[in-house]
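The following blocks contain the structures, represented as C-alpha cells.
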Structure 1
C-alpha cells in the first residue's frame, strides 16, 4: 500500500515536469486531487523545481493549501512566502488555528506571525501565549487542545450528552478538573457509556493518572506516550494544573523528525535544506563540513609525510594504502551507526557500554583475522612478496580493532560533551582510522621492508 502511494506521487511529479503549459498542469492536478493522500501535497511541492511550484500551488484547494503550508519543510515554506504576495500570505494565515500557528511560529517572518496571532480568537490567543511559556524542546510547547475537559462533580448523564457532539481524533478519555483547574482524574469513554446516569464522574476515575510535566523534554515525552499504550496523555504544569494533552500522532511526528535529523546531520547537512534550494544555499550548508573534512584529510596526510622515504623506496605501500584506510573506515562506520542508534533510543548506558565494547572488539577481531588473511593472500599473489603480505595483514587487523573501539568510544565521548555524535562522529572516526591505519601500515613497512 505504501509503495503504491509513493509510486502515485512519483508519477504525478514526472507528469508535471514534462507538462508543456499551465492548462496541462491544472488537468494533472485535478486528477491528483483524487489519487494522492492529503499529506502528499506538501511532499509534492517540495519535490518540484522553483519554476513549477507556484503554478502547482495555485491549483490546490484552499483547505489543501493550508495543510500543505503547515506540513512542508521550513526551506520550502520560506521560498513559497518569498514568491507569494503579502496579501496571499495573509489570506492563508487567516485560516490557521492555534496548533498550526504554534507549529510554524519559529519559521515565518515576524510580520506574518503577528498577523496570524491577530487572527486567532481570544481563547486561542491565550493558548498561544501559554505555549510560549515553554521552550520548543519541552512538551508544554506542543500540546493538543482538542480535548474534553469536565468538572469532577459532573454527573454521567451530562457527560454522556457531550458524546453526541462528536469527539476529536485520539480521544479515549475525559479529563476531570476541580474548580482550581487541577487535574483530579480521567474517565475512559467506554466506562462512561456503561455507567449509571446519576453517578458522578469522580466515582468513575481511573485509579492512576498517567500525566506528563509540561517542562518534560519533548523526545522523552514522545517516547512515554508511545510506550503508554494510550492515544494521548494529559499534560500538567508544576502545580498540577491541566494544560492540554500530548497525542500519539504528535509523538510519532517528533520521533520521525528526530530520526530524519540524525540522517541529515550525519551527512553534515542542514535539517531544513530544500531539495531545490539555491546552489548558493546548498553549497553553504555543505561547505562547512567539507572544510572540516579537508582539515582531517591534511592531518592524515601529515602523518603519511613522515614515511616519505619509505614510500619512495617501496612503491607497493602507496598502492595498498587505500585498502587499509577504506577497510578501517567502513568497519568503524558500521559500529558507529549501531552505537549512535542505541544512544538515540536510550539503549546505551554506563553499565552496558563496556560489554558493548568487548563485543565490538570481538567482532572487529574476527573480521580482522578473516580479511587480513584474504587481503594478505591477494597481496602475495599480486606482488610476490611475503613480508609485504604480512605487513598489510597486520595493519588490517589492528585497524579493524581500532575502528571497533573508536566506533563505541567516540560517540560516547561526544554524547558526554553534549555534541551530537551523528553530526561529527563519522568525521572524527574516519580521521582516527586513517591515521592509525597509515601509521601502522607504513611503520611496519619501514621496519620490515627496508
Structure 2
C-alpha cells in the first residue's frame, strides 16, 4: 500500500510538470496568445499610443494656414436731415468676410513641436513594448501558479488519504494494546493539520485561478505542462546585462523622454523670438451705413510682425523650469539603466537558484521516500513510534511541495530574465497571433488635414 501511495504522489508531481496533456488542454503559448489579444491593460496602452500619434498632425498644423469666415446681419434705422432734406428709413446691413493667416516664422516652435511629438510617439511605443512584456510575464506567472497550486492541492488531498489510513491502523493497534492513546492523538492531530493545509491550498488555488482569469481572460481548465525558455536567453549574465542596457524598452523610453525635454526647452525659448505672419482678408458688405443698396468690397494682404519685449518674467521662468525638467529626465534615464541592470542580475540569480533547488529537491524526495518506507517497516516491529512515521510522512510531503514550487520558479524565472533583458514579446516567443503594429495607425493619420473619424470609423 505504501508503494502504491508513493507512486500516486509521483504521478501527481509528474502530471503537473512532465506528463503529456490531452490535445484540447490549454497551453502556455495559447494562454499568452489570449493575453496578447484581449488583456485590457495591454489594449488600453495601445489606445494611448494611438492617441499619442495625433500629436503629429497637431504639431504640423503650425505649418498650415488658418482660415476663418465671418458674417454679420442686423437691422439699421436711419433718420437724418441734410440741407433741408430729410432722409429716414431702415435697412438690413449684411457683411461677410474671409481671413487667411499663414505663419512665416515663430522661433522654430513648429519645427521643435513636430520633433517633440515624434519623440513622445517613439517613447509611447517603447512603453507599449514594456507593457506587453509585463502582461506576458504576468500571464506566464499566473499560468504556472495555477499549475503549482493544483499540484500542491492534489498532494495535500492524497496526504489526507494516507493519514486517514494511518489513523485507522493506529486505532486498530491501540485496540489490541500495541500502542498508547498518545499515538492515536498524534495521528488525529496530523490528520487535522493536513486538512487545514488542504483548505489553505484550496484557497491559494482559487486566488491563482482569479489572477489567471484577470490576465488571460478565461477560466483555466486543463493546463498543459510548460517548459522554460532558457534556450532563448544569453549564455551568461554579463551578456544578458549588455543586451538589456541596449534594448530594454524602459531605457529606450527614458531616452526619448530626454529628447522631448530638450525640445521643450527650445520651444519655450522660441517664445522670445519674433513672430511673423502673412494675413490676407476680404470683406463684402451691403446696405452699408444704413444707405440702401450701398455696397463695399475690401481686400487686404499684409505682414504682421510681433516682437516680444517683456512678458513679466513668465516665459523666462518656464524656460528655467524646462531646463530643470531636462536635468530630471537625464537622471531618470540613469536611474532606469540601474534598475534594469539590477533586475537582470536579480532574475538571473533566481533562475540559477531554481535550478539548484530542483536538483536538491529531487534528491530530498528520493531520500524521504526511502526513509518513510524504512520507518514504516521498523514501526511494524516496534522499533519506531507513530510520531516517527508521521514526521517522515510530513517530511516527504514538504519535499514534494518544494520540488513542485522549484519547478514552477524555474519556468517563471526564465520568463522574468527574458523580460528583464527587454525581449519578452509575442514575436520572440513565436505566439500564433497577429502582431500589433503601432506604425499602421501612425501612417494613417500623420498627413490628415481634416476629418473627425478615426481610422477604425469611430
| message | Given a value of 78, 26, 19 for semi-axes √(5λ) of the Cα gyration tensor in Å, calculated from one of 1, 2, which structure does it belong to? | response | 2
| query | Which structure, out of 1, 2, was mean count of other Cβ atoms within 10 Å over residues 33-40 calculated from, if the result is 18.6? | reply | 2
| remark: With P(r) over Cα pairs in 5 Å bins from 0, in percent, for residues 129-184 alone computed for every candidate in 1, 2, 4, 17, 12, 10, 9, 8, 8, 6, 7, 5, 5, 4, 3, 1, 0 is reproduced by structure 2
| message | Quick check on the output: 6, 19, 20, 18, 14, 11, 7, 4, 2, 0 is P(r) over Cα pairs in 10 Å bins from 0, in percent, for residues 153-368 alone, derived from one of 1, 2. Which one produced it? | response | 1
| Comparison of 1, 2 by distance in nm of label points 7 Å out along Cα→Cβ at positions 25 and 121 - largest value held by | 2
| message | Comparing 1, 2, where is relative contact order in percent (Cα under 8 Å, 6 or more apart) highest? | response | 2
| remark: Output 14.9 (mean count of other Cβ atoms within 10 Å over residues 329-336, calculated) maps, among 1, 2, to structure 2
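Each value in this text was obtained by applying a stated rule to the coordinates, not by laboratory testing. Note that the coordinates shown come from a computational prediction; the quantities given were computed from them, not determined experimentally. Cβ atoms are built from the backbone, for glycine too; each structure is taken alone.
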